[in-house]
Structure I
Amino acid sequence: MSAALKRRETLGAANKLILAGQARDALALLHPLEKRSRHDADVLRLLAIAYSGVRDMANARRCAERSHKLRPDPEMLLILAQSDRAAGRTDQAVHAYDQVLDRFPQAAALATIKKVGALEESGQFAAARAALPPPADVDALPRALRPRARFEEAKLLVHEKEYDDANRVIDQLVADPAVESEPRRALLHLKAKSCDRAGDYAGAFEAATAANEIGKLPFDPELYAEQVSILIENWSRDAMPHFPHADCSSELPVFVAGMPRSGTSLIDQIIDAHPRAAGVGELSDLERFAVAMSTAYDSDLPAPASFGAYDDKAFTRAAARYVQHCRKLSPRGTDRVVNKALGNNRLVGLLARLFPRTRIINAVRDPRDVAISCFMGGFNNQLSAWSTQIDWTAKAWAQSQRMMQHWKETLDVPILDVHYEALVADPEHQFRRIIAFIGLEWDDACMAFHSSRRTVRTLSYDQVNRPIYRTSSGRHRNYASFIEGIEFPAYVVRESEDRARGEITRTAPSSTARSAGRGTRPARRR
């Protein structure tokens, strides 16, 4: 078979895999071609799409830029915009969408809808409303795009406090048989948000319940507790000195751990507002490293042989790559970069083995508020399958605290507990406490974190762009009748104790073995 024919067949097979949603398999086919086809726009184009499909936006951007330079392509511009949105660079994303609108009329409708979404998630609601096509133009859109435009309209109506109108649009879309399950789930979560803000808590809980039934994943609390026990056993104080470690002296990396909806985005935004710090959101580099490492791990061998090829040198290379990536994503002069990936609570040991001089912030919040917020928000994925039931979330919260307590007792890197309730009740003290913990001088810009032009790509995106407010503390009281009878872990805000003992709890280098890597999945600013 000639090289040209083999190339054509490989591209065709990879394209079919991408269309079938098997982007990872497509990448496996395309990687050999990438090494030989650095100037092949077709190969680079499919690589960009496949990398985007597995949310590896750094490589997606690299391939899209090269492909678009060789042959201008609206889909590559859309991937570049997606990369900018993922990094919180809304202005650059909007610029890319405008390029599509100016140069590629065939993709203008999709680019318009995506532009509206980028503006909405950055808090530029008036600009988003102005960019949204009028109803007559929406009706004229291709059938596949109409629900997406109406969804953006519904989101804007919620921000504009037109809750009845928003719910009417949502109900029409949910009733449309052409709307697939994933968009329907997102619509129902939006309705839960709309009803909650309108004070219709029964309606909010009903909508969230319907949303969580769509594509609901199984979760076994007892099995999860057993997995955490294995993690704790594998990463014991006695075992960890034998594990690989990186020769890395950088203080740049800072990590936020904790349950979703515990204030992780707020902490990230506070730190990012500091002139010498930056946030990279939920950067997944280290989670991918943990998954690969856990696949190679052989529990039948003693450490460090049990880690296979993941020896000291491999750890050092991974740490250096991560630091380099963070510097590339951050402004010149940045001394600290914070990563708030949702799987960090499982990875604290690995983070300590990679970055012996790192600092860990443990975000903690009332488990009842966490449970309600996750249930309403839509975290239904492999990492957070527990979020679809309130009682499951209560069990997951307890295991998260159990893991963090283990890291505090066995590691030598500093870990700071930040309680959400204390954070919103006494922001100036808590903000200063966080900044001092990461080793920076105080800067008043941190108090104005909500004024940042940075976009936060999480469920909290429309909350961290507002000044501190307290209404989310005790949110569970609005849903007391729906959570009655559920057993929640005990919770005490210990901020005053932190103050008395110097505010920093010290806890060593470590990693996450097979049990920690599995099921853990493992941005950029203004």
Structure II
Amino acid sequence: MLKKQIKASITNITGIMPAIKAPDEVLGELFSDVQLRRIHPDGKTFVDLVSERRLQQIAKAYQKAKLAPGFDLHDFVNAHFKDYMVQDTTYQASSDRSATDHIEKLWPVLTRSTYRPRGSLMPLPYPYIVPGGRFLEQFYWDSYFIMIGLAAGNHYEMIDDMMKNYAYMIRKIGYVPTANRTYFLTRSQPPFFAQMVRLLAAAKGRRTYVQYLPYLLAEYRFWMKGSKEARSGAKASQRVVQMPDGSLLNRYYDKKQTPRPESYKEDVEAAMRAHGRTPSQVYLDIRAGAESGWDFSSRWFRDPQDISTIHTTDIIPVDLNCLLYGLEQTIATAYGVLKQSILAKRFEKKAAARAAAIQKYCWHEDNGFYYDFDFVAEQQTGADTLAGVYPLFLHLASATQASRVADRLESHFLQAGGLSTTLTHTPQQWDAPNGWAPLQYTSIVGLRNYGLNQLANEIKDRWLAANDTVYAAQSKFVEKYNVFEPGNLGGGGEYELQDGFGWTNGVYMALMLDKET
């Protein structure tokens, strides 16, 4: 009976939500005028506002109003759009609180509930925790690192609620979008859903794998859509790429070839600077870079200092493929719980094939490190990044490879405040000198998977000390830190540094309450 229910659930997950248009598609000229004239300092502000009337009516009213003498675009926007995002102003940071107490009291402040549509914000049935600052949605990969902090504090009810929201989104949309905003519906983020299932299963038992098997399979179908076309000679189709030896690996991809609504002006300007490339190709690669979560990093650029040379869709990211290896393994585990050995072995075989391809195309024997692979140029990109530690995090490296990765981390990446995201200093936020909580965590866990605890603990101690220095001075946690100069905040990127901050809080709690020292 249970097997029939699972099969029925899998069949029913098709993405039944009707097509929803993003604000730029409905508002047309009004949208581009507002964003290009920088009515708001941050482009995300406008797409998150709530309209007083239907967007089609406002777009039509704009065509008439703009012709009137003395027309003021700023006044027009203020008259038709409002910010209804409720902010909890009762919480006051205090230097008297310990850092962990601060985070525990901050979780409720970062909790949101959306039971009905509010502008571009899509409703979810259960409460969830947002990163903070400008990010007031349930973001995909952020949520995993929030969850590990919740687990450290034994807040499994919230983890359960957030997982139910992801199951809901997969049922309605067919996959997990970047976040629950209409303008994020064409792309996902690093696929951590399987890792979330494993986290929950560790606390609630192996039946959790069975509960979420239909959603794991739907996630897998989303990432592997295009496999048939890739095998049929297209070489690359959507997120799937056929490698020279016939194996299949994945890339980041977004089918739209327009500027991102939340960063419209930045994308238009990048496309204008691109030489010998059409704007649509630049937009495609920028959107793919945004799906990676590393938006943006020199790992995606031909010229490390120039975002207009971005070519994300040419690149096989080592971290993405390791996460999909983990997804295949998790599906195999779920089928194993159901005692469906044939299906379990099928996904074990898929995972083994992917691991072999990662080793073949991403491992650099001379450097002793893993790299992204440019399948168009048919060579590794050569960009040293912390994505190269994911084979340790997902436990697919050999012990010898893990030891060599650790050597490179210690000699090249390790700084006074933790690990640098890349070895290249640029104005982009996912480059040196910045360090990010999720990459510290995946590196620490990856090293521990191979018994490399001394280095893992050194990274942990330096990262926590950098967090503590900022907290002692400013009573807050931020999204990124300068690891070259502990106590200094991170910078770069398209927007101002954000406080809060969901995944920084989560990783801090997980590491502080960690028993492995």
Structure III
Amino acid sequence: MSERFEQLKISLEGSLEEKLRLLSPNFQSYRLLKKSIDARGKQPHWVYSVEVFSENETPPDAHVEIQRFPTPEKYAPPIIVGSGPAGLFAALRLVERGIRCRLFEQGSIAQKRMQAIAKYWRYGTLDPLDNVCFGEGGAGLYSDGKLITRIKSPHIPYVLSRLVRFGAPEEILYLSNPHVGSDRIRKVIPLIRQFLLENGCELHFNAKVKQLLYGEGRVKGVELASGERFESEQVILATGHSATDMLLDLHKNGVHVEGKSFAVGLRIEHPQKDINAMQFGRFASHAELGPATYRLADHDKKTGIGVYTFCMCPGGYVISSGTENTGIVSNGMSNYARNSPFANAAVVVSIDYEKQFGTDVLAGLRFRDALEQSALAQVVAAGGTHQFPAQRLSDFLAGSSGPTLPSSSPSKVVPARLDTLLPKWIYDRLTIGLRHFDRSMKGFVSDNAQLHGVESRTSCPMRIVRDKTSLESTSHQGLYPTGEGAGYAGGITSAAVDGVRVADAVAASLCNQALVVPALH
């Protein structure tokens, strides 16, 4: 019978197998359940959770089998709008259940989309339908392929096993901070596309959904910008956090939406070697460790306003990820090797929607747009066109101007006054948080650090309200708000999990199956 060993501590030069041989002398094989690095204390070490097997036992297959449902003789295929992680995994789950579906994406397939993004980064020529947020793979295609999530869901093993099946490294099944890398995730997406096409999903790229079709208190289908209409009793809306036009159209047509708290700020960049030194000390150059990561937070108990780091990209790049020509938006990514000489992360301030905007459900979108437009205005004032407005951290804290530092951004940078870009209350809270971070991680505030503006797309400032059990819109039956853009996810894994949950709800309804949809925690 297999045995499990939790929290095994192994030195950087140590051997896991030797440790296991001491604990279970007769084991024949093992599988890793979790692997992480503990950099606290005087010497970093690995921490493992392992399951070991005897001679007659075989490690279980990580593949998660899915039950196919008996489908109705005739049915209009469910429609999925958006091909980000939520939309792709909704489609994948449906076809594995044996249900045909249609997916519509306003942008191009990954290969063509990457060409459009490269053109934007280099020349500032933005394609509003093909960019870092829109196109096959969604924002997840250019977000490091980070799979870190705080949710606990029985669907996580399914999501990870499918990514591995389509080419992601197997280590994502056990690493505590798994990532695929922007370069590798782009190779995974086309294989998912091929599988969908071969198994009953009808894919439409360069097919922008102009509006949903409604009638008798329910959704009836979609209308494309071309004028073509497709009818269905189930529409999975997975358009991502930047599909402002869709959110506005939903609001105009009486779909129940509400404001949702979010966060805004800047993206900070350090030399990776500085982060390694802060986290690993004298072991910073150890070959086994790789680039160091961090996650920092500072919460004000009196005001409830938090400052925290988000989307940390070791060995990464600061990338421009706007969807309109009227503003500048920052984000981060890293490739699988994480071999850029820089490390970056969003440093953002939480915004309580009700306290800041009251009941105006569109105020958050307007606030976000204004920040992005102000960022572009600073670039233009500095003589730039599409570059990032940047400011050394020391100048930001001092409220002064100065020259910029080298940056990883392929869009380049121009000097700006980011301390004046943000509302004063956000600037003040950021400065307090940054100094608190420096106490937790000595050296975080340094002359080598630089800020880029503006980090405004951490999540969507609006939620499309849905029923907790059926996962349908509370105002329009048959409409299934899904993923980040609907306000129910915050990253690749959680968005994919939400797509799976919604697909199962659709499948159960369509096929009259008594399926219990697990809740997220």
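What to note about this one:
- Which of I, II, III yields 3.9 [distance in nm of label points 7 Å out along Cα→Cβ at positions 70 and 438, calculated]: I
- Comparison of I, II, III - label where mean count of other Cβ atoms within 10 Å over residues 278-285 is highest: I
- Given -14500 for helix-only ellipticity at 222 nm (-39500 (n - 2.57) for each DSSP H run of 4 or more, over all residues; to 500), calculated: source structure among I, II, III: II
Bear in mind that the values in this text are calculations on the coordinates, not laboratory data. All figures in this text were calculated on a predicted structure; none of them were measured in a lab. Cβ atoms are built from the backbone, for glycine too; each structure is taken alone.
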